[in-house]
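Quick note: the coordinates plus some simple rules give every number you see, no bench work behind them. None of the values given here were measured: they were computed from a predicted structure. Cβ atoms are built from the backbone, for glycine too; each structure is taken alone.
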Structure P
Amino acid sequence: MTLWQFVATFFYLGKLPVAPGTWGSLGALILWLFLPVTATAQLSIIIVLFVLGTYSSHKVAIYLKVHDPSEVVIDEVVGMGISLFMLPHNLGLYVVAFLLFRLFDILKPSFIYQVQNLPGGWGIMLDDVIAGIFTLGIVTGIASIL
């Protein structure tokens with residue numbers, strides 16, 4: 001189980017005792033600072049992390065016997081990656097994206113809440129994917145007027 005926990009907790013960030021989802025989101029933000037702003041690189045990372053995340057989060061949820069364990073933060077990493085997709089490396093935009101994504105992830109407005117009830121890794125991952133899409137839409141709008 002160690003390999004899947006390593007992936008699902010995003011290098012064990014999810015094992016931190018306080019606010020693991022926030023730490024996972026911050027880990028993604030830091031990763032994004034080092035990625036080139038190219039669709040190929042960023043989309044490749046998002047797809048690989050989504051596939052690994054869907055499988056690993058499902059395995060860890062079964063192992064822990066919890067539908068969406070708090071230590072699983074690969075979903076936040078993917079959602080945050082989507083939130084930052086193709087944004088210029090701008091600390092202000094990244095902070096706004098981080099705060100908005102965390103707000104959507106915590107409050108789960110609209111149908112985001114219902115999506116988390118999908119079975120297995122799908123429910124764990126897709127609510128954060130949708131939160132990331134909402135965040136990206138807002139932050140892209142903000143970036144376009146700056």
Structure Q
Amino acid sequence: MKAEEKYKDIINLPHHVSGRHPQLGTDSYAAQFSPFAALTGYDGIVSEVARLTDERIGIGESEEDALNLKLQIIKEHIKEKPERTFVYFVPDSRKSGGEYRQKTACVKAIDEVERTVIFTDGTSLPLDDLTDIMSPGDGVSGSF
């Protein structure tokens with residue numbers, strides 16, 4: 001039996017329009033077929049897990065000696081408010097690891113008690129997070 005013969009009695013009837021319920025607009029009609037997020041927050045969790053962080057790499061004794069020498073030179077020239085680029089590690093607040101950043105600024109002071117470098121813009125940087133100090137613009141470690 002063909003489909004036309006099976007539904008012959010209803011195939012040519014006019015489209016039914018309810019007198020009791022208003023017709024859905026195209027926005028409302030489409031909304032009923034929109035995707036359903038059964039797992040609220042799942043996309044955010046997947047994004048967070050996929051976000052990469054760097055492992056903190058400890059500096060060796062020779063790098064630490066070089067860093068201390070650079071800090072000593074900065075202390076000797078502190079009245080000149082020397083501008084330097086500091087490479088430092090920022091731990092991630094949500095997962096293990098973090099990221100390495102650079103900050104180029106003029107040094108106002110080095111607080112040995114709090115173990116921070118204080119910049120002329122009022123910000124500070126923990127000495128324990130420093131990995132390198134460079135002359136600005138040249139991209140390599142430098143001296144005065």
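Descriptive notes on the structure:
- Structure (P, Q) behind the derived value 1.5 of distance in nm of label points 7 Å out along Cα→Cβ at positions 27 and 83: P
- Of the structures P, Q, the one that 14.9 was derived from, the read-out being Kirkwood radius over Cα pairs in Å: P
- Relative contact order in percent (Cα under 8 Å, 6 or more apart) from the coordinates reads 18; which among P, Q: Q
- Which of P, Q yields 7.6 [mean count of other Cβ atoms within 10 Å over residues 19-26, calculated]: Q
- Computed -7000 for helix-only ellipticity at 222 nm (-39500 (n - 2.57) for each DSSP H run of 4 or more, over all residues; to 500) - originating structure among P, Q: Q
- Answer label among P, Q for the case where distance in nm of label points 7 Å out along Cα→Cβ at positions 43 and 75, calculated from the coordinates, equals 2.6: P
- Among P, Q, which structure scores highest (criterion: FRET efficiency 1/(1 + (r/R0)^6) of positions 11 and 131 (r between Cβ atoms, R0 = 25 Å, to 0.05)): P
- Each of structures P, Q was scored by Cα Rg over 2.2 N^0.38 Å, for residues 3-66 alone; the highest score is held by Q.
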